[in-house]
Structures are given as structure tokens and as C-alpha cells.
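Undergrad: Please find the structures below.
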Structure 1
Amino acid sequence: MIPRRHVALVYNMKKESADEVSNRERGDQEATSGVATATRTKLQQTRTDTYAEWDTEETILAVKAALEERHTVTMIEADEDAPQRFLQVQPDIVFNIAEGLRGPSRESQIPAVLELLGIPYTGSDPITLGICLDKARAKEVLSYYKIPTPAFRVLNTFAELDGAPVEFPCVVKPLHEGSSRGILDSSLVRTRDELERQIKRVLTDYDEPTLVEKFLPGREFTAALLGNGSSLRVLPIIEIRFDQLPAGVNPLYSYEAKWIWDQSDHPIEMYDCPAYIDAELEGHIKETCVRAFHALRCRDWCRIDVRLDEHDTPHILELNPLPGILPNPDDHSAFPMAARAAGFSYSSMLNAVLDAGSLRNGLA
């Protein structure tokens, strides 16, 4: 049994978009100063998917309540003041769900600070988080270990497309985004004109390199992994059922599929958990995901997206070492969904992650 500890919960909370900010909030912003306020104001004026990776107040409070069943919890927002707060609070361990403020290494920011301060934390280290957010770097590591992943190329500028061989159909993605940001229904392209439009969109809207990835025609799954070493387990696999999407859309787990079409007040039943697959395919998916988990040196937990090729061979699409954990089952958050199928409650799932991190840090 892990003893009761002082846990700091570090997070990024979704902010309202600029047109939703109330007059009072705008007045508060104008009355304050500092880098953090300027950053938040700038972010509120950007794309509608800016906060897709960040957590809602509902989720953050649900995580806090779950951890408080066994521990004392202090909440710390992952902003520019976080390092000083860690020094003031001096927690035994930090439960990290912070996605970071900006840049391709944003998910590494809080773990790097905690390592500098010598404070233990849950989840993967800065190197793993940075590599996994850069889809190409993660795929390069997977390829080195001969773990299947779709063929790809990275374009830093539109001019690099000239003369570049591209096999259709393919999927166009921002290089280092999560939560399906920048992956639209139109991201699956079948012609040169469609490809050019999507590359221009990503380069313009996200100001970052573009990943062009071979589209695999098979079924898609996601697997939640929990633990470390010999205690690592793969929770029941989830299949994403594209045949349940609106008629005429692409078989792609797009931003629209994840955040727009599927809403808690009118959900799309597009998830089978556990997936209806035979034992051989289940074993193949689990084995591939465990290999990927170890190859990228993930820790404590991770959600891994998998798609089958035309021969039903599982390929790793990407690893999510900071998985989404929405508490409402109607929101179809994959990691909690898999945990429920394995017999975990929401609170026991989160405390299992904390236990894994505590044991790994020698805090048992």
C-alpha cells in the first residue's frame, strides 16, 4: 500500500476563445500585467483548437478529487509561476497532466523543471515527451527497432514538395500537435491538388513542418498501457468504428470525429471496448504496443494509436504519453474507457498511475 503523501497536481486549464471571454474577464486582463497574462491573451486570439490538448475545469477537479481519496493534493497551474510554486509547496511527488504552453517541446517543460528541482513526478521524462510529440522523431525510433509505422516524409516548406514522391492516398498532419489538432476530415487526400491545399493549410495555420503519411486502409485501434517493467499491462483494446461516422466522411479519426460530431449530449457510438477481435490479432496489437512503449522509454502510462495495413499488420500511428482522461463516460475518453473495461473506477485508475510513479521513484 502506498502511504498518504502530499501530491501536487500540475495542469493546463482550457481557456475560453476570444469571442467567449466576458467583459469582466477582459477588464481583468487589461488591469493586470506580466508575461503570463500576455501569453494567455495572445492564446485566446488564436485558432479554435488552441486548447484541444488542455483540460477542462471539470476534468482537473475530477482528477483532484480522485487523488484526494488517498492523498493530500495541492493544485499548481503550469504557467510561468509554476517553478516558484513547486519550491514553495515542496510536494512528495507531482501528478503531471500539463500539456505545456508553447513550442514543439511544450510537454517537456514541466518535467524538465521538476528534474531541475529534484522533485519526483508521474509519467514520462522530458526526452520521451518531446520525441513522442514530434511524430517524425517518434516514427524514426520505431523504425530503428523495426516496429511497423506508416511510411512518411516531413516538409518544412511548400517548395520541398516539388519532385517529392508521394503515394496516394495519404494523410497530412502538423508535425507536433496532439488531440487530433490540425487533422481534419479533409486531411485524407487522394490527389495532388488536395495534397497541396492541405500542406499549405498546415504550414499557414500551425507555422510548423508538415507530416505526410501513407494512409493505411485497415481497422484502427487505441490501446491504454499502465505500469512499468514486469507490471506493465495493456488494458482492453478499443476499436474506432468509422462506419458509425456521418455518411460521406473519410475513415479518419479527425478533429471533427473526436471533438465536433461526437458530443456528450448527442454521442456517436463509434467505439467498441473491448474490441471484437480474435486472440491472434489482439496479441499482435498488444505485443506491438508494448514494444513501442519500451522503445520510446515511456513510463507509468501511455495511450498508443494503431492502424492495420492491407495485410492486417498493426502499425503504430503515434504514442500519447500524456493521455486524455475526461471523467464523463459519455465523452468517450479512451484511456478511462479502457480502464473501466478492465475494472478500474476513475479514481482507482488515476491512483494506479500515481502508484506506478511512486514505486518507480522509490517512494513506496
Structure 2
Amino acid sequence: MGVTMAAKSYLDLKSEVWDTGKCSGCGACVAVCPADALSFEEGEMVLSPRSNGYCKQVTDGVTCGACFSVCPRISDQPDETLGVYLELLSARAAFDVPHKQSGGAVTAILVNALDEGLIDAVVTITEDRWTLKPTSVIITKTDVLIQQAGSRYSWWVPLLAALKFAAVEHKYKRIAVVGVPCAVQAVARMRVSDNDLLIPYGKAIRLVIGLFCTETFDYAALIQGKLKTHYNLEPHQIKKLNVKGKLEVLKHDGSTTIVPLAELETCIRKGCYFCTDLTAIFSDISAGAIGSPLGSTTLIVRTLTGKGFVDSAVQHRNLEVSTGVDTAAIEKLALAKIKKNSALKK
């Protein structure tokens, strides 16, 4: 993973990533642009950011390269399944998490971290419970975190766009980021970069939790298009979405609608086909439902930092953990993603 590419500007990012359909939509370039020149438009299948035309490097000749340096699509994708780790755990929150996706373990770790002063902010995604529309946000209170719990990996939002508000405007120094693999890769680049514009971001990020992800869906195409048009599902009827080799739509009335992933190809962001990382191997802790019993979350604890946060949550009785994760199930899905997307890139 490279650390600094100051000679490259947004024009290079546009030609190499945006114009080739590789953009993951992670929002990292939007967050780190010192001129606030990059943004994502609203609408269906917005595949890459847009620029207002001003760039410190291109316009003024001032060395920058921040946007190019953080992009997760400028280097080769990993071909690992589980990646390097210290522990594999099956976990669940020791308290009630009303909207948890699986075991509520990620929420438990973050609630404990806020309560114990280990972090001061969480950059993550929340949703409007009525429309299910996702938004990148900063959360600093545990009650809000618990109320907003639940993975939003099923559809796309430029998650890291909120990082600028957390690190630069609010000047939080102990930030936890929760995101899918592409966002995790971008944050990993920030953490190791020696670009002066990126160092403040790297220093401010204390914990990175990566969510297992096969692909992300465009909100408008999935919710307002496929599910509403073809399955007569209104957003407010949907309680939770799960992606486990198929899309499981759990409704508030207790019924479930199964949608084959083959039907959702038109809803998948084009940039997802360039990703071969299921388990977010560059995170401190990876989390997902695969490999653990129903009602539990699989945690892949990768770093000593990640282990410290998990251990603290266990010690303060916010998190319950056990061993016995089905690694074969995770590896099977991870290999399937690598095989599928590696073939599609050729």
C-alpha cells in the first residue's frame, strides 16, 4: 500500500478511477480535499464525485495529492480471505440493542468505548427509519448509538464524507470509523500516509471497524426501484435487510421476502466489481454475521488496538464472547467474491 503520491491530482483520479468506473464511492476524496471542491450529487446510480473545477494543485500549482493518495482503487486489491488476525470470536451485546443487525457486538464495543472515554466520536451511517435512506454521520452519545444500531452495508453512501466534520471542524482526536472494506482501505491509507494534509486524519482515527461486504446497492435503485416496483415493498414496511448469498428482506409484520442476488445486478454499484475484500482486512476489528450462530456477530480481531477495545467491552460486561467461529463459511464467501470480481475485471 503506497503512502504518498503528491504528483497526482484530482485529474489523475478522474481519469484513472472515476472515468473507468472503479470508484467505490467511499467519500474519502471528498473528506480530505482542502478546497472542499469535491462532492457527490443526489440521485440514482451516482457513480463518482464531481469537482467544482478548482484544485489547489492544478489551479494554483500548490502540491496536494490528498484525494489521489487516499483512494482505495489506485492499487491492486487484496486476494486474502480472512487476512491477518489475533482472535476469532463469536460475540453479542450484553444489553438490549433494538435494531441490531446480528448480535449487536459492534454497538456494544462502541458504547463501551464512549462510556470509558476511549473514543469521543463515531463516524458511521444511520438511516431514516421511514424511508431507509442512509446518511453519513458523527455520533458522540451512547443513547443515539444504540438507537441507530444496525448495519447499513446493504446500500451505498459516501461514508467518509463525514470524517472531515469530525476531524477538521469538530477536531475530535479519538475517532472510531465503522465502514465497509473500501472505506476501511481508504482509512488505512490515511493512517500510514506522510502527506501533510492527511496526517491529521490518520492521527485522529483511533479505531477502525470493518463490516463484511459482498457488494453495496444503490439506495434509489434498490429501495425505490426493485423492491417497491417488483416486490410491492414500501420502505416503512422493511425492518431489516440481510445479504447472505441472497437478499433477505425482513418486514415489521414478521414475514420475510427473499430476493435472489441475480435479480439485483442492476442495483449494484459498478465500482463494487473491482473489490475483492470481503472481510475488511485492513481494519482493527472486522465484523459480520457469517460464521456465527443466529443472534451473534463474528469478530475478527486483527490488531492489538482492536483487542484492547474488545477486552474492555468484555471486562465492563457490555460484550459477551465465545470461540468456535465457522471459518470455512467465511472463506467460502470470501473466495467466491475474489473469484467473481477478479473474473469481471479481466
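What follows draws every value from the coordinates through simple rules; no lab data is involved. Remember, it's a predicted structure, so these values are computed and weren't measured experimentally. Cβ atoms are built from the backbone, for glycine too; each structure is taken alone.
Undergrad: Please state which of the structures 1, 2 yields -10000 when helix-only ellipticity at 222 nm (-39500 (n - 2.57) for each DSSP H run of 4 or more, over all residues; to 500) is computed from it. Walk me through the numbers before you get to the answer.
TA: Working: 1: -10000; 2: -7000.
Going label by label, the one that fits is 1.
Undergrad: From 1, 2, which structure was Rg and Dmax of the Cα atoms in Å = 19.1, 59 calculated on? Before the final figure, lay out the partial values.
TA: Working: 1: 20.3, 62; 2: 19.1, 59.
Matching structure: 2.
Undergrad: Ranked by FRET efficiency 1/(1 + (r/R0)^6) of positions 75 and 283 (r between Cβ atoms, R0 = 41 Å, to 0.05), which of 1, 2 sits at the highest value? Mind showing how you got there, number by number?
TA: Details: 1: 0.50; 2: 1.00.
Result for FRET efficiency 1/(1 + (r/R0)^6) of positions 75 and 283 (r between Cβ atoms, R0 = 41 Å, to 0.05) over 1, 2: largest is 2.
Undergrad: Taking relative contact order in percent (Cα under 8 Å, 6 or more apart) as the criterion, which structure among 1, 2 has the greatest value?
TA: 2
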